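As structure tokens, here come the structures.
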Structure P
Amino acid sequence: MPPATAPDGGDLPEAVTIGVSISVPEPYGTAIQDARAGHGDPLARSIPTHVTLLPPTEVPAALLPTIETHLTAVAARHRAFRMLLQGSGTFRPVSPVVFVRVEEGAQECRALEAAVRSGPLARELAFPYHPHVTVAHGLPEAVLDQAHESARAFHATFTVPGFSLSRFGPDQVWRPWHTYAFAP
């Protein structure tokens, strides 16, 4: 069997690390990425601003066509929804993460996450699912405190038209691979 092919036409390794997420649109995505970089988060520019639906998951490249069929079906069963990102939260002391809260659209995110994380993408999670947008991760406590305080004023409202499958590249950067639009 020939190796799976990447969107750029290149061959894929036997296994790839993927994630599924809702992209935060501009100008909000860049604003959060800039804040993340401003706090010194080394991952700020390697992870597009998003709400996770499936965390990093290693899959055999040969399974990608099945995964794409699954994600197409998931998108077809859902409709666009309004998302409100507002204020800050943290997972500390359990995890050194500061985030912007999903105030509206969280229920839709939970339904999507459950649908995405089924079938060929069924897996256990390390923590219960909680939709959010990361602002700082793995930084010193004082920096996390500062990030938490500065994110309190964040406010964004937008329509979520679908979600994306992303791949973690050999250069340690996450890149959107395929977008799945919700049913009209």
Structure Q
Amino acid sequence: MSHFPTGASARRLVASVQKLERTLTTAGLPRFMARLPVCWLCWHYCRMLDQKTASMKRIAVKFDRWGPSIREISPVAQEKQEMLDLDHSMRTDIEFTKNTMMELRDYCTDIGRMFEQLGYESAGLKRRQAALVQVLEASCASASRMQEALTRHDEAVLARLRAEADSAAAAAARALVSG
């Protein structure tokens, strides 16, 4: 995954683009031509956002598919004691993915601020940012629902196992008393 500039790197990029723009203006180019590096940078980020949005949509589709599947197979899996996530690794992986998506959302916001610092506005960039943020937030919500389904499943399986263990212990105690 290519990274978006954040923090210090974004400030350096803004400073470099502003310096280039000043140099081009000082060299005698008209203002609209001196702004071409900013336009190109915006075009570049728009392409990146398009790629990220497409990638995040694919992930969102997977979360949307997996969540209902988990809820659907959960009763059967409980009976067979399958899909138990005692070490929480599945939920941890999902949480890591959600955190990564939220970082990407923050990067997207940083890009908007960077262009604001450059005094550049682009309706296309804003639309792409909004689309990416929408996909990311929907994906995170779907991932959270999937985590909740896994938690409910594990709790049900563990309750069933405890009940079976209690029943077996009670039967063993009765056997000791009567035997």
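No value in this document is a laboratory result; all are computed from the given coordinates. Here the structure is a predicted model, which means the values were calculated and not measured. Cβ atoms are built from the backbone, for glycine too; each structure is taken alone.
Brief remarks on what is shown
- At a computed -31000 (helix-only ellipticity at 222 nm (-39500 (n - 2.57) for each DSSP H run of 4 or more, over all residues; to 500)), which of P, Q: Q
- For semi-axes √(5λ) of the Cα gyration tensor in Å computed as 28, 19, 15, the structure of P, Q it came from: P
- Distance in nm of label points 7 Å out along Cα→Cβ at positions 25 and 137 from the coordinates reads 2.4; which among P, Q: P
- At a computed 37 (relative contact order in percent (Cα under 8 Å, 6 or more apart)), which of P, Q: Q
- Highest-scoring entry among P, Q, by Rg/Rh (Cα atoms, Kirkwood Rh), for residues 113-160 alone, is Q.
- When FRET efficiency 1/(1 + (r/R0)^6) of positions 73 and 145 (r between Cβ atoms, R0 = 25 Å, to 0.05) is calculated for each of structures P, Q, structure Q gives the greatest result.
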